[in-house]
Structure P
Amino acid sequence: MKQELVLFPLNSVLFPQGELPLRVFELRYRRLMDECGKSKPFGIVRIRYGSEVGEPAFPYDIGCSAYLVQQVALADGSLMALAIGDRRFKILDITVEEDGLARAQIEWLTLDPIVEIPDNFTEIAASFAQCGDELTEAGSLAWRLAEALPLSLTEQQQLLEENDPQKRLNQVSAWLLAHPSDYI
């Protein structure tokens, strides 16, 4: 199903059910916050070319929809907000408005099939549960691990674009094996 989303291009990757703090000072993104509020999703997309501030940036095709769950006005006129990732999407077409705010026609990517957490990851999943994040399937575990590990933006984007939750978890596992001293 096609839908329109207002885009928030960043030098960050947001995963489904992940959290992303935002500092908003440009008028176009304040307008996004006003328009979406806490009930309408918007799209977080990683910037392929360009920058976060100034001229509109060109994003990657795959992003994650998000909802605002907190918003606080600061003394300098900017806003601090917390966004929670929801669903992955693919950009079909982008229109840039006069003030630089981008709107995209998107299609939702298929929701992950339920894939059981492999035995060699059950202890890791249990450690997330001790922190209050009860993970019951491989796709969600891969997202949480990707947030916790010092992956590059390119690696994070590759994981966001991977449709198979088992392959996604295997990519994270391969990273862990290749970088044993980076997370201890």
Structure Q
Amino acid sequence: MTLSKFLRVIHRDFSYFFAGMVLLYAVTGILLNHGHQLNPYYYIDVKTVNVDIPKDSSQVTDQLLLSVFSTYGENEIRSHYYPDSATLKVFFKNGTATVNLNSQTALIENSIRRPVLYQLNMMHRNRPKAWWTWFSDIFAVGLIVITLTGLFLIKGKNGITRRGAILVAAGLILPILAMFIFF
């Protein structure tokens, strides 16, 4: 087997094997880069509901609040307090309610994990640790192999000695500039 054919086989097989990981890191990288526009972990479910809660704070207990808010899917009251005489703030396991005691309405805000995206972002940030760290390191080495073998796949005017060299240099300029500009 020639060196050229060997590089082609390694490049192809590593690319197939790591395609899922490349997509995972690409998609979650975009989401993490734009976290100020779209929270990749949670979304906020907001609803306004009618409630019946006494204005007298001495009558308000966690049990009473649980009976009121269990109708709306809440099953745990963490705490509550009165920021002023007309407002009650209630804290749930995954959210809050701001109750207007005069109008007897509550604004309920719950943080809900985004299905699949939450887990993918946790993997991107290496939260699982354990064997995932090893696999991520192997993936990083695989990317290096894919890149290096890819540099030498094409020969001639489009290869690494001509057009390829220009493109590699152009691709290195932006990260080098960023190092000097931002750090």
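A short reminder: the numbers here are calculations on the coordinates, not readings from a lab. As the structure is a prediction and not an experimental result, all values here were calculated from the model. Cβ atoms are built from the backbone, for glycine too; each structure is taken alone.
Of the structures P, Q, report the one carrying the highest value of percent of Cα pairs over 31 Å apart.
Working: P: 19; Q: 49.
When percent of Cα pairs over 31 Å apart is computed for each of P, Q, structure Q gives the biggest number.
Which one of P, Q has log10 I(q)/I(0) by the Debye sum over Cα atoms at q = 0.12, 0.22 Å⁻¹, for residues 75-162 alone, as calculated from the coordinates, equal to -0.57, -1.22?
Numbers: P: -0.57, -1.22; Q: -0.66, -1.01.
Checking each candidate, the match is P.
When distance in nm of label points 7 Å out along Cα→Cβ at positions 3 and 131 is computed for each of P, Q, the one that comes out at 3.8 is Q.
Using helix-only ellipticity at 222 nm (-39500 (n - 2.57) for each DSSP H run of 4 or more, over all residues; to 500) as the calculated read-out, with -16500 as its value, let me know the right label among P, Q.
Values: P: -8500; Q: -16500.
Answer by label: Q.
A value of 2.0 was computed for distance in nm of label points 7 Å out along Cα→Cβ at positions 43 and 67; which of P, Q is the source structure? Of the options listed, only P reproduces it.
Here the criterion is distance in nm of label points 7 Å out along Cα→Cβ at positions 19 and 147, and among P, Q the highest value is seen for Q.
Quick check on the output: 14.1 is mean count of other Cβ atoms within 10 Å over residues 59-66, derived from one of P, Q. Which one produced it? It must be structure Q, since only it matches.
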